[in-house]
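We did not get these values from a lab; they are worked out from the coordinates using the rules stated. Keep in mind that what you see is a predicted model, and the values were worked out from it rather than measured. Cβ atoms are built from the backbone, for glycine too; each structure is taken alone.
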Structure P
Amino acid sequence: MSTFAIDNLAECDLDAALAIDLSSFAPSELGGSPSSARAVRETSLREEFARSWSTLRAARGHDGTVVGYSLFWQVVDEVHLLNVAVALPARRNGVGLALMNDLLRYARDHAIVRILLEARVGNVAAIALYERLGFKRFNVRPRYYADFEDACEMSLDL
């Protein structure tokens, strides 16, 4: 398994995060049509940089290139994980695990008592990773996503 530097995603990394998103998610998941997905997602990410409760973290390769990122909100003593995305060429190399371990460190350092997330029921790899880290399934949200796929709600009590 490779090692990655994890630090804050900066606004100058926005193009890299957008490229990861556009290669990882369908336009409907990003809030737009195929022709507008980039603009919609760029606006959304810029809004996240401005939110005091939002944290964006980057996984960087040896050359400093963003190979993945996470986005989460801290709401009092809970964290809501909104996104973990990894560049296609970097997948299956531990980037997602590194980002999740970074999130767990953040949670411990900030006295977080619970982490919540939703995952597509069809995203077997992500659900397996979350379960390996101790997350438990507690609900299914029918037709949660724009394409009507169900969401598996998961939590980790710390």
Structure Q
Amino acid sequence: MSFDRDAVGRALGRIPSGLFLCACGRGPTVVPFIASWVMQASFEPPAISVAIEESRAALDALEASDGHFTLSILPELRHDLMKPFFQKNDTDPFGDSKIAASPHGGTYLAESLAWLDCRKLTECSVGKHRVIVGEILDGNVLAEGAPIVHLRKHGFSY
């Protein structure tokens, strides 16, 4: 059975997602990236899922740290917080961003709305991505407000 790829892509693009900073790893090996495919995956244990493109160095950092990652939930009017993560900087991956450490050693943006510290429970490969399900170890709300909500023009591209 075939389908109209453009029509399906436009329909997929209507599925809202957020924009988050996902920092995989711990200490000097932490690798941050902007993630958009994130969602709650479980109540008990509390868990989230995040899709990571197979080619990202974040996957190596995740494995080297026994599956630890930290998610920063970004505020809706602060798209500027993402800018350093679209530029390649091998010496300081966080640029001038204000960062903080979680009790479990995760790195999060100090100006985010909230953060969640996680450890991988399981994963699966789907196309060019790995979907990581992480149990939430800790988290906190840093500020009130709405998160960034993102709609793509087409569901077959970022």
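Structures P, Q were compared on mean count of other Cβ atoms within 10 Å over residues 69-76, and the highest value belongs to Q. When distance in nm of label points 7 Å out along Cα→Cβ at positions 21 and 45 is computed for each of P, Q, the one that comes out at 0.6 is P.
Can you tell which of P, Q yields 20.1 when mean count of other Cβ atoms within 10 Å over residues 53-60 is derived from it? Derived from P, not from the others. Could you tell me which structure in P, Q was used to calculate relative contact order in percent (Cα under 8 Å, 6 or more apart) as 31? The correct label is Q.
One of P, Q was used to compute helix-only ellipticity at 222 nm (-39500 (n - 2.57) for each DSSP H run of 4 or more, over all residues; to 500), and the result was -9500. Which label is that? Considering all the candidates, the number was obtained from P. From P, Q, which structure was volume of the Cα convex hull per residue in Å³, for residues 61-132 alone = 127 calculated on? Answer by label: Q. Thinking of P, Q, which structure, once distance in nm of label points 7 Å out along Cα→Cβ at positions 5 and 85 is computed, gives back 3.0? That value comes from structure Q.
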